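These are the structures in question, set out in turn.
Each value in this text was obtained by applying a stated rule to the coordinates, not by laboratory testing. Model, not experiment: these values are computed from the prediction. Cβ atoms are built from the backbone, for glycine too; each structure is taken alone.
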Structure I
Amino acid sequence: MLTALTNATVFTGTEEITGKAVLVENNRIKALIDSGSIPLGAETIDCNNNFIAPGFIDLQIAGGGGYLFSDSPSAEALSAITDSLVKSGTTGFLIVIPTNSFDVYRQVIKIIRANPHPAVLGLHLEGPYINPARRGAHNSDYIKNPDKAEISDLLEEAGGVIKMITLAPEVCDQEFVGLLKDRGIVVAAGHSNATFREAVEGFKWGIQSTTHLFNAMSPFHHRDPGLPGATFETENVYASIIADGIHVDYNALSVAKKIMNERLYLVSDAVEENLDGTYSHVRQKDRFTLPDGTLSGSQLSMLKAVKNCVENVDIPLNEAIRMASTYPARLIKASDKGEIASGKKADIIVFNKDFEVVRVMVEGTFGT
C-alpha cells in the first residue's frame, strides 16, 4: 500500500524541504517526490502546512500512561506506556529501569520479550553499578559492585533486550566495560563521582555516552572539570540532556550544545506518579519528586523538549529535531531510524507550529 504525506515542511534529519511529498510503502519510506508526481492509487494525506519530522527516539523513559514500569512490570503496563508515548510523537524508546533488584530486571526482560512492539527498542539499565555518592533518586539498597559473572548471566538471559547500561566508570574497570561492549551494549557514564581523569579513562575503555549531563554526577569545577568536562573534551562521546529548565538550566544546556554540537541528544527522563513500591514519585506542578522533595523525574515529552530547545535556547527547529531523533538513532546504531529518507522505517511525526501532535506513524501505520 502506498501513502503520500503532502503539504508540509519536511525535516529529513539532514535538511528542511518544502514542496515535496513523503511517499510511504508498507513500513518503509519509499521516496521524497514532487507533490505533482504522486502515483495513481496512493492514499494522499494532506498535512495542512504543518511539519513532518522523523519520529522521536527516547533512550530514557521510565513510565507513562499511568504506569511506572519498574514497579508495575506487566504486559498491560508496557502497552499503556507505549500507547502514551506514541501519541506524544515518540516512535522508538528504551524503557529505563533505575537501580533495582535482579528479580525485577528478569521480570521486565521477560515481559518485553513476550510483547514485542516496533516502538519498544529495548531496555536501558540505569544502574546498579553506580556511585552511592551520586545516587540521586536511586534506591541505595540495590547499588552493587560490578560482578562480571552476574551481568554475563543476565545478558545471556536477556537475549539482546538490554541495549544500554549506565554505570559509574570509577567503580568499574576496563574488563567490565569491555564485556558489555563485546555484547553490543551501549555503555554510558552516569550517577558518577568520577574525576576528569577517571572519566577520560572510562571513555578510553569504550564508554560511549554520558547519562543526563550535569545531573547526578561530579560537577564541572575549575580545578577538576569532572565527568562533564571529560564529556566535553572527548570528541567521540555523546551525552543526553533533560531539556525541561529544571534538571538543567537553559544556559547550561546552551553551553553544552555549543561545545558538543551533534554529540548532544535529548531524553525525557520522564516517570509516572507512583506512591508505593521501590520508587515513589510524587507529581508536582512541573516535575516529579520523591516524598522528601528530591527531584526524581521530568514531566517532559520529547516534543516538549524540542520546543524548549527552540524557544528557550535558540536552537534552530531542524537541529532540535535531530537532537530528538537523528542523534540518538546514531548512538544506538539504529541505522533505519531517525531520518526521513528512502529505505528508512516509516516512523514519522506530524506536528503544528504550536508544537502539538497532529499525526504519528509507526512503521507505516498511524498510531493517532
Structure II
Amino acid sequence: MKIALIGQKGIPVTHGGGVEKHVENLAVRLVELGHEVIVYTRHSYTDKSLKEYKGVKLVGLPSVPTKNLDAISHTFLAAIDVIFRKVDVVHFHSIGPSSLIWLVKLFKPRTPVVSTFHSQCYHNQKWGFFAKNYLRFGEYMCSQKADTVITVSKSLLSHVMKKYPTAHARYIPNGVNIPEILPAQEIKDKWGLEPGSYILNVSRLVANKGIEYLIDAYKQLKTDKKLVIVGDGVMEEDLKRFAGNHPNIIFTGNQNGQTLGELFSNAQIFVQPSESEGLSIALLEAMSYRNPCLVSNIPANCEVVGDSGFSFKNMDVSDLKAKLEELLASPDKLKANQETMYNKVVQEYDWSKIVNDIVAVYAQGKKKIN
C-alpha cells in the first residue's frame, strides 16, 4: 500500500512531542513491511533538503509559524498536495489537523481516511477560546468523518464512543522500542549524575504537564536525590524561576539519543505529573528502561501503570510529596515496581504488534470503500 501521514511536525524526531515519535516509528516500520510511505514535514522542523529517511519519503511544506496557525496551515497544504497524489490510505494525526479531513474526503471520496486521536489537546491551557473550540471541531471531524478513528488509550475510546456513538473507532495504543540500558557516562560528565541519584521527569515544558507540582513537592522533601527535568517549551523560564536557585534541581533542556538513554537508564524513579494525557510516550519509555514510575491518577496514566502502579492525586502537591517520601524510603517497593512496569510495557505496548494492527485498519478501510 501507499500511505500518506499528515499532521505531525516531521521526522526524524529531534525535539517535539509524542506524535512525532509515534509517526516516526509507524512510518519506518511500515516501510520495513514493504509499504510505500509519505510523511509530510514542516520546514520549521525538518530540514527541507531532506527528502528521505530510512526509506520513508519526506515531503516538506511551509507553514505560518505562529502558535495558532502553524499546524493548520501546514495541514492545509499537505491536504491539497495529497489530493493530487495516488495513495491508498491517508492517515491524519491529532484532532487539530483532522479538522481538514473533509477536504480530502471531498476530492478523494474513494480513498480511506484514518485519523489517530492522540489527546484531548483542547485541555491545554496555552490555547485561547477560539483555538479550543476549533480543536473540538477537529475532534468531531476525527470521530465522525474518518473511515476509522484510532484512539491511543482506552479512556479516549470510551470518550469517543460516548460522545459520538456512530463513530467507527478502535483502540490501538502508542508503542515503544525496548532499549539497551546504558551506563552513566555523558550525564555524569555534564551534570554529575550517578546511577540512582535523581528523580526524573521527561516532558514538554507546557502548562498541562504539571511540572510545577513536581517542583513544589520536591522543594518540600528532605532528600539528597536530585530532581532532573528534561525537555523544553514555553514554560521553561517560568519553571526555572519557580525552582529558584535550588542547587539540586537540574534543567537539562531537550535531550535525545545517547544522553536521553542514559538519563532514563540511571534514574531512581520517574515521575509523570500531567494534568491530562492521551497516552504518554515518555511514560512508556520510562517503563521500558525499568524505571519505577509515579504518576498522577488521571485515567490515561492509570491505564498504563495498572493496579500495581504508583499514583498520586492529580494536581495535589501534598499527596505527591507524601508518595515521593514513601517510595524513596522503600527501595524494595521500587525494585519490584521496576519489573512490573517493564513486563507490562513489553506485553502491551510492543511496536511490532501495533504496526500490524494499524495495517489491518488500512486494509479494512480499503475493502470497505472498494
Structure III
Amino acid sequence: MRTSLGLLLCMTLLSAPYRPALPGYQFSFPRDHFDHLKFQTEWWYYTGNLRDRAGKRFGFELTFFRHAVRPELPKDANVWDVRDVWMAHLALSDIDGKQFLKTERLNRSGAGLAGVAASQGRIWNGNWSVQWSSDTQQLKAIADRFSIGLTMRSAKPPVTHGVNGVSQKAAGVGRASHYVSLTRLRTSGTITLDGQKYEVEGLSWMDHEFFSNSLEANQIGWDWFSLQFEDGSELMLYRIRRKDGTVEPYSSGTYVDPSGRTKALHLQDFQLEPGNTWTSPDTGAKYPIEWKIRVHSLSLAINISTRLPQQELASNAAGLNSYWEGAIEVKGTHSGSGYLEMTGYAGAVRMGQ
C-alpha cells in the first residue's frame, strides 16, 4: 500500500471501463516497471536514508503519480487535451539540520510535460526524472533550495506483494492493486542544499502500484512502513484505518529475507502499536511518530522513532490532503532505518469520486 493518491486530485472523474486488479496477474520485468494505461491510477514512489562522508543524515522522497480522467482521447484531440494528469512530490529531510523541505507539481502529458516512455526507460515530470538502465536507476530533481542526483542499483529482484498477483485492500473483486517493490536499492550521488553539495550514499526503496479502485467509503487513511534491516532483510507493513476506529482486515505486509525470498503477512501476523505523537502547527493533526511493531513468526520486536518530527507534507490547496512521510530509525531485535507514511490524520483521505 504505497499511496498518496489522496494528494492527487479532488476532481470529478468520468465513468470509464478501467481494468480492475484481479488475481492471477503475471508480472513481467522490465515491462511492469513502466506504465499500465488500462488501469486508472498508478504511482512510482522513491524514498531513502542517506549519509555524507562526515555522517550528516538525509532522507528523501521523490514520487510520480499518474491518474486517468478518461480512458482515451478523441480522434480529433490536440496536444493540450487531457487523458492523464501527472503529479509529483519532492521532499528532503535534513535530519541533523532539523529542517524539512518539500514541493510538488501537477502537469499533463501533452507537449511532453510529463509521462512514461518504456522504450527510453524514462519516467518524468518536468525536470524531475527517473532513468532506467538494466538494474540501475538515476534520479534527478531540482527545487528552489535543494536538488538530488542519485544512482541506484538493486541488490535484490523485484518483490510482488499480496497473494496470487494482487494486494487486496478490502473485501470484493477488484478492490485491490498490483504492487511491486525494489526493497534494497544501493544508492550514491549528491544532494545540494542551499548551495552546498554533499556526496551521499545509503539505501533507498521503490514502490510501484497500479489499480482502478479507490479507498472504500468506510476507510479513512493508512499507516505504511518500509523497513530495511542491517542483517540484509526488509519488511513492508500497512494497516488501513476505518472511520469507526477499527482496522481493515485486509491490511497486510511482506517480509523479504536477506536472500530475497518473501513471506506474505496478514493482519493477524503482526501488531502495530502507536506511541507518542507530534502535533502539526499547520493542520493540527496528531501523528504517532513512535511505534512498536511485533511479528511473532519472525521473532521480531522493534521500536520505530524519528529524529525529525516535522516531516508533514501539509497542503493548503482546496481538495488536496495533508500527510506525514518521513525518515525513521529502527531498534530492537532488528536494527536499521526506513520510511513511515501516515494519512488520514488531518481529515479523511479524499481520492476523487
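Here mean count of other Cβ atoms within 10 Å over residues 142-149 was calculated and came to 16.5; which of the structures I, II, III was it taken from?
Working: I: 13.8; II: 23.5; III: 16.5.
Among I, II, III, the structure yielding 16.5 for mean count of other Cβ atoms within 10 Å over residues 142-149 is III.
Work out the source of 17.4 here, i.e. which of I, II, III gives that when mean count of other Cβ atoms within 10 Å over residues 78-85 is computed.
Numbers: I: 20.9; II: 17.4; III: 14.1.
Checking each candidate, the match is II.
Looking at structures I, II, III, which one was P(r) over Cα pairs in 10 Å bins from 0, in percent, for residues 30-229 alone calculated from, given that it came out as 8, 33, 35, 20, 4, 0? Walk me through the numbers before you get to the answer.
Values: I: 8, 31, 30, 17, 9, 5, 0; II: 7, 25, 31, 23, 12, 3, 0; III: 8, 33, 35, 20, 4, 0.
Attributed to the structure labelled III.
With helix-only ellipticity at 222 nm (-39500 (n - 2.57) for each DSSP H run of 4 or more, over all residues; to 500) derived from the coordinates and found to be -8000, which of I, II, III does the value describe? All intermediate terms of the calculation are to be shown ahead of the outcome.
Values: I: -8000; II: -13500; III: 0.
The value was obtained from structure I.
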